[in-house]
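Each structure below is given as structure tokens.
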Structure P
Amino acid sequence: MGVVITATGASHNTDTASIVEHSSRAARAALTTAKVGPEEVGVLINTGTYRDSNTVEPAIAALIQKAAGIGLDYGETDPRSFSFDLMNGACGVLNAVQVASGLLETGTTARVLIVSGDTHPSMTGSGAPQDFPYTSAGAAMLLEHVDGPEGFGPVHVDLLDGASAVEGFVDSSTMGITGRSAMTVARDDGFEVRVLDAAVSAASAALGGAEVDPANTILISSRPTPDFQAALASKLGIRALDDAPEGPLSGDLHTAALTLAYHHAAAAGRIGDATSVLFVAAGSGPSAAAVVYQIPGRAA
């Protein structure tokens, strides 16, 4: 039994910098591609970290669910939908895959939609402070359960000792009246090395526990730095997804990085003849998560 990606969606037009809008657009796009109605989604999980106006309540997942038109009918016989936030920085999407797998494999729901993406809380898009490292974009991944071994394997995680390599916070000593539109992201000197070490550890565990041919496996990773994916592929000894830009985007896509990379690569045929994908996300902690995904219809 496995959990597979039925469809993905992306949103990164510059007409909005709202992550609620970006994520709901991506969600609707994924459902359209899958020819699935909004009422057929049982659970929506939002993994975005940096959100519109630093909103704390209600859960951003609920706002995205409403904007995407999911579960808005409340008649006695109408299907029920549930949404919640699951935030763990760059690793959030793979943590959501863990949760979704449990829900799908136990028959709790037939479909789980994972949405992700970040924006500067000022929602000024390209006008955001230059030291904010993340690109505004939204992504969605629709998951379903199938018989057979295809799909996601176990998610492996690792958290290294020591202080956090990356921290995002609102500086209460300086924010004044700008708390709803301010954000500070601090990266330690040499954070790239520590984050890469965490990624190598989690990815090695995922590869070691999977019955896949590394020669037919392609790496898709988060990119906290431009050369991160290439460095990780070199250390693991596997192919990396080529460096073609993910649509018109550049920079660190943070929580949406894995879904957007897979979405654009699959649409453009850039996954090639690979039979499996190694997804690796790393950041903050320094922590990392990794999982092998056996592409449906390509099993060796």
Structure Q
Amino acid sequence: MLRHGRLLASIAAAGLLLAGCGSGPNQVGAAAIVGDTRIPVTEVQTWFDEALAKEPDLKPQLREQGQLDDLGRQLAAQLVRQELVEQAARDERLAVTDQQVTDLINRMGGPQQATAGKIYTQQNLREVMRTQLLATELGRKYFDRLAITFDYTQATTRREAQEKAQRMLQGPAEAAAVVNTDARTGLPAALGQHLRATDSPRLAAATPLFGAQPGTVLAFEPEPNSGQWLIARINDRRTDAPPASPAGGADEQTLQGVGMFLLGITADRVGVRLSPRYGVWDQVSLTAVPNDSETTGFRLTGRPTAS
């Protein structure tokens, strides 16, 4: 039961380990389409079957708790992230070796220990580890050179956050009007704020702030379920700031988190189309959720979302 408990927890948190669309000619039989790459439903189903075969007592538990769909959704999301990492790695000329993958698995205690209580299996373990290593290398490449300038304000409800984000998307003048109005009422809000990833490694590794191009408006809760929403319009983003190191340096987990959120730029550029059978694509946390009302926030670019 303890092992199953860990696996259930990993299903719920799968989006942290690392817009729904209708069917079309290229979407038939696809779990998702990332850019020009099609991820077949059969690939998700194979992984689904292997995960349940690894834990034969798990399926009744998932069915009883209504989490069978959650498992399929998180597996589909993981495959999308793996493809996003591959595309970003090609663009950035990043690579990891088979030996690096083997070494990582060995540090986790070997294949059996590495997959115990996890949603991945020994059949796809190396690909999952490769994705983590590539994300870490992406974060390592940019972490100490990332800098953004942004306007921000706050909200206390999802609806208020969405409304402010829509207004700030209209342009710098409207964004300034929103921020200045809120600041006059005493709400934390400011224009032209400068921030480097090295100034706040936690923000860089746990939020999408540094993984959005200028003109993007983000709305999310920095602390989930806190009722405190941050709405930020990215005005400028640099990846060539003079190198700087945070106090104590950034560990591998932080670099992996940074790399994963940098995938938001790749996702914006190539587009992600998710089959409705797996819910909708959460553009903020880069995972799949059951419906639009359960996304972790809003990512507005002024361009139509893929559908």
Structure R
Amino acid sequence: MTYTQIKYDVADNIATITINRPDKMNAFTNTMLKEMCDAFDQIDADDDVRAVVVTGSGDRAFCAGADLTPEGGAKPFASSEPVDDYSDPRVRDGGGKLTLRIYQCLKPVIAAVNGAAVGVGATMQLPMDIRLASDAARFGFVFARRGIAPDAAASWFLPHIVGRPQALEWCMTGRVFNAQEALDGGLIRSIHKPDELLSAAYALAREIVDNTAPVSIALTRQMLWQIPCADHPMEAHKIDSRLIYNRAKSDDAAEGIASFLEKRDPAYPDKVSTNMPDTFPWWDEPVYK
């Protein structure tokens, strides 16, 4: 796919997705949705990509929400086509399609929030694993001020990240808040000067790339996103046990032990494309019995 509203680059095992409509404050469109989902498909298929950084183009916005203008190429919020029932795929929220695709990603995803992040610009970050922001960043879950409801599965993601009371306050007031409030509320990890933001994001990605096994990261990402929603810790024990049993026999485990004992950097041989455990994805198996 040729990208017109994002930029996609890979260097030193790190993919960068840059939302690229700076003249429109990187406002979200259906075209952008398709391009970002395609980029995450590429990321999962490319073993050379070990981590992902997502940021916005320019110095004004990460993504200022949905493009509500006719030239944005999308009808505001949802399709106006008549449907017979709510299970019709045309009812699906575009932001949710993106967040669910990011949620399924097998690589760690870091948001570098360089400016305004409002509406879907805020909710698209929620399935990203770590969020860093510049001191110019602004956040807003503004849906109630637009007469709609939160999008992009934010009602699931946001309480898991910041807790229900904070999620309720931000969503019910719909106010736009600064990076310090985002940090205090647990939405972001750290605040940086604008010209230092990407360097900080890449340094964090580099720490993951240089020290960890790709298959372990893919498993860890899905475990920490999914298992906390289980009803009992026994469900976590079942999945942990199967994955540890499988990975203990892997070439990665042998290399992890050898590199530790030999006091050298590891060179993990297993690949996400070919060496995932046969118990993955566990949610497609009768694990819960």
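Here, each number is a calculation from the coordinates, and none is a lab measurement. As the structure is a computational prediction, the values presented were derived from the model and not from experiment.
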Calculated from one of P, Q, R, log10 I(q)/I(0) by the Debye sum over Cα atoms at q = 0.13, 0.17, 0.27 Å⁻¹, for residues 155-210 alone reads -0.44, -0.68, -1.03, and the structure in question is R
Which entry (P, Q, R) yields the derived value -11500 for helix-only ellipticity at 222 nm (-39500 (n - 2.57) for each DSSP H run of 4 or more, over all residues; to 500): R
